[in-house]
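Heads up, there are several structures right after this.
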Structure 1
């Protein structure tokens, strides 16, 4: 894989271990093959006691002994490489990854900016809806106020409605809902605190943020909160 070329030092580190291991693995494979070949040349028949065959086998055995010796040394060297890798490879890779992550961590702040801007837009839109909700409630209250002179005796009415007077009985349904208008059900979209701040968010967060954290990240992302609020108001 070569899609990590922009990770400084990564290719060099891979090649460093790749070259060493490929060389030793290749050598071991060649020696193993040669060992099999030499073992196949040894004469194990009754003719092996003939002088010419003894001399021939002696040369083959000498070569086989050399191959076995070098094969043993090659395998020992590979064990050493593995130990060296176990000792240094992980820490070297960790250092490279940490340095790379630190160098690119702010590279996508343009996306963060859009997310925060949409967050502020959502909250401003919710404020607008709250204002419209208040207007609707005021209409209802004005209607009830004009109708109230014609209500029956309040104390007698309370006896039939569980203690609620006429105004409370009329508005009971919308009072229990908390809002006249249908609102975005945040849980449906797996969010909490989108349209209005979730006050316990910073308390429950694994990282503790200060009162100035929002300003810090807005500056980091390049978010102009006031401009977003103003733009949202004008568009609505």
Structure 2
């Protein structure tokens, strides 16, 4: 389904339209989708969008949009069979109050966003640690091997053989009063040093990868007036 059809399934409105010249009568809540100048790649597109919401009831409409942007920002939906759309939204902004439309005074609410449309993409869409789903800002999954370099007699180039390998997972998240962060505190203060079960779910057919990892490092960044940001590095060693 296209973006308009998708919005009609998740956003309560009287009218949702792609038409930029929609004639608002001044009654109800109307959402007009504007696609701005984006960037094309070979198999994907980054599309900035703007939702213009005309309404005669600002408090009710604002509550609907605040719920919508919180619920669906940084989530995926599928177009067709293998096209994933990653959606990110700003908070709604009220503008153009008390405009005359028909017999009512109306307002315009704007929501800015970005749609990242990709085909056959494999991305980490969910992070669950010790059974608790975490909202992560960025993720880095890394495999690396320690190589034993040996040169055979008469050759100039070494042959490299993997001896040990490791998988690490680095991510940032907002520091909250959840069990995961309480466990980080207990490790930080020397009370325990137990491993974590890390389950990563990918966008391609919900494939999962499960790791038993120990904490390598944690960095808590606290700065006014931003949310406390935690950077976590975990590592699992595999057999030779």
Structure 3
């Protein structure tokens, strides 16, 4: 992890192509390095990093913010099967993601009159979170056009304007996200019109004890054998 942060800091004033983001994750990180990095953080007891429960249901930790002409962010996500909202969405920035433990699915969607109907809502990036805008909800039809299964050790890339829905197949899944420079735009979130689940409007900051508990579980899981049951 430290190697990846160092190389990102050296390239903070350079525009990077999609393949370069993927190559960085491939060369400069691994489950073992991530486990060692978290172990060092936990041993110090301060846990000087931000942690959130994302509105889609996974836990998000900001490992590093790299300032510069091309600011980038390194995030760690922890997913539990059955606890993730299947909302379709785009992003504030393009990113590359490596699955460190478990398996994820990523389904891409496009607008089509042949698709199912979804409610669309705009979100505005506010600091580390996203807040719903005052713009009223609209309905739109979306259709899936591809589905990928990403296993431990594999990496996928997503452009900021691509619509997708991610879901863990494993009981626990851990992913490391290298987020490229953010784009000045709103985020679009689409929820199935028949859904009756209460919408969580924004992420929730974790208390210190929650943050430690989740990070300890991530640290433990990174030392376990990959299983999908």
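What follows is calculated from the coordinates using simple rules that are stated; it is not laboratory data. Here the structure is a predicted model, which is why all the values come from computation and not from measurement. Cβ atoms are built from the backbone, for glycine too; each structure is taken alone.
Which structure, out of 1, 2, 3, was distance in nm of label points 7 Å out along Cα→Cβ at positions 119 and 175 derived from, given a value of 2.4? Working through the options, I get structure 3. Out of 1, 2, 3, choose the structure whose coordinates give semi-axes √(5λ) of the Cα gyration tensor in Å equal to 46, 24, 14 when calculated. Label of the originating structure: 2. Comparing distance in nm of label points 7 Å out along Cα→Cβ at positions 7 and 207 across structures 1, 2, 3, the highest value is found for 3. Among candidates 1, 2, 3, the computation of helix-only ellipticity at 222 nm (-39500 (n - 2.57) for each DSSP H run of 4 or more, over all residues; to 500) that gave -6500 used structure 3. For the set 1, 2, 3, ranking by relative contact order in percent (Cα under 8 Å, 6 or more apart) places 3 highest.
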